[in-house]
Structure 1
Amino acid sequence: MNLSPRRTLTLALVGLGSLLIYTGALLQFPLLDIYTIPLQNLDRLTGSAPLVGVGLLCAVLLLFGGYALGALVLSGRGQLPLAARLLLLGVPLVACALLLWVYPTTSLDVYDYLFRGRMAVRYGANNFLQVPADFQNDPLIAAQPFRFVPWHRAVTAYGPLWEGLSAGTAWLAGERPGAAPRTVDPSLRSLMLGYKELGALGFLVCGGAIWLALRRTAPEQRWLGLYLWLWNPLALWESVAAAHNDAWMMAAIVLAVGAGAGRGDGGARAA
């Protein structure tokens, strides 16, 4: 059964409401106004103001309420009209574009990622053996003790695939072997945007992995499955706003599960 115009309109209204909330986050926490201030988080930025807390709670409830409504609209529908498909894909792309410019208020891990990428490219460091504290003359570390890097005395917590992605991102952001730059900006700005773009790319790659896996294992549910990932407020925030690397790991898991399920089905049919 195709999605009715009324249900398509409902999906559009959910998408519009979500984008308005993400726009509010951008206006409240603009990346370019905050990222050069060391070790900022939600508590420091809002001063733990009760009214701000209530506003954030309402925004989260509205986001997830709309997300649940959209899932109900799409549940049990194998085919979607073109307008609904454009909405399903277009809304998260716009959300990504907005969240790229939102400061990661809930986590400072992106500063850790970008400094380790800088270590690998600029200093030729081995992130499995060396720590950020070994490079105290770098402007991202100097002036105040470890002012931008929260995990300054720990080696990387990730494996070589992530470290390779990280080094490549640092290189694309302008890092080159040699002495440290004398100023924090624009080096920090380029790195910050590069790693947030890497998070957004991981989010989209994971969506593609979900589509491919469902196309093999449950094709009638592929649009719903794609929606559940691409419109998920938590996945969007953690991947794009906070620039966490979890989506890259999720994509590998989804592809492995999809490939394994496909082989299992083939074996069952052969039997």
Structure 2
Amino acid sequence: MQFVRVIDTISEFSHVLDLARRDGRTIGFVPTMGYLHDGHLSLMRRSRNECDLSAVSIFVNPLQFAPEEDLASYPRDLPRDLQACEAVGVDVVFAPPVEEMYPEPTLTTVSVAELSERMEGAARPTHFAGVATVVAKLFNITGPCRAYFGEKDYQQLVVIRRMVKDLNQPVEVVGCPIVREPDGLAMSSRNVYLSDEERGAAIVIYRALQVGAAAIFAGERDATAVARLMADIIAAEPLAALDYAEVVDADDLRPITSLEPGSRVRLLAAAKVGAPRLLDNLGVEVPA
């Protein structure tokens, strides 16, 4: 096991990566908010396998939390996270304090219109501007790289890809498969908030997505009917409070009504189970 280098200043982190690129090394970058689980580690392993130097950021970004959300109580354990990074062979961890990332009140923000307005954007109106702003800032600090994101936050992935395209950032955004618990629950740092009973109920979200996908494979071509089927399954779980169940175009999140043969769609759902709000999604290629 190699020892990971921990950096807490922007200037040093940028300098280390610039030196690596000057030597002809490729950079893999995994932005996180810490409290790492196997989903995060899968991104780091892929970065390590595909790039010469693997860098991770650990920063709980205050811009993406609304005043009533769980910023103060968001789980944090930097020593544990650094051990996990070392175990998978990460080279550099950037773990800045808030005052390093935001030394002054932030007057400039990045907003990706349309893609960020529905689903998560409707439930959390300031969330994606906070995400896009910090990710743009991290990309500027990191420089040219391959950046790895999990598909669990699928809308976020699409938003970041569009931001990179629109701003001509020298970053290749790599989406990686969702990592699940043995019963199918998508891994998330917020799962730690679930009681045992809530943990058992939480798998209803993935079950609803599976039923929706099965309906498509069985011949259902009405996207509204598939979304309604998923919503009904989640709503039937007493411990789950449905937020949304949607069927959208996989590339641009466009709402669709008819499932055309050969098209790529994404089934997405969100629900509160106890305190935490959980997200999940499933990709489907409509059979010909």
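No lab work stands behind these numbers, since they all come straight from the coordinates. Quick caveat, the model's predicted, so the values are computed rather than measured. Cβ atoms are built from the backbone, for glycine too; each structure is taken alone.
A few comments on the model shown:
- Among candidates 1, 2, the computation of percent of Cα pairs over 21 Å apart, for residues 40-183 alone that gave 61 used structure 1.
- Looking across 1, 2, the calculation of P(r) over Cα pairs in 5 Å bins from 0, in percent that yields 1, 5, 12, 15, 18, 17, 13, 10, 6, 3, 1, 0 traces back to 2.
- For helix-only ellipticity at 222 nm (-39500 (n - 2.57) for each DSSP H run of 4 or more, over all residues; to 500) computed as -21000, the structure of 1, 2 it came from: 1
- Of the structures 1, 2, the one that 4.7 was derived from, the read-out being distance in nm of label points 7 Å out along Cα→Cβ at positions 48 and 232: 2
- Given 15.9 for mean count of other Cβ atoms within 10 Å over residues 24-31, calculated: source structure among 1, 2: 1
- At a computed 1.31 (Rg/Rh (Cα atoms, Kirkwood Rh), for residues 176-215 alone), which of 1, 2: 1
- For the structures shown (1, 2), relative contact order in percent (Cα under 8 Å, 6 or more apart) is largest in 1.
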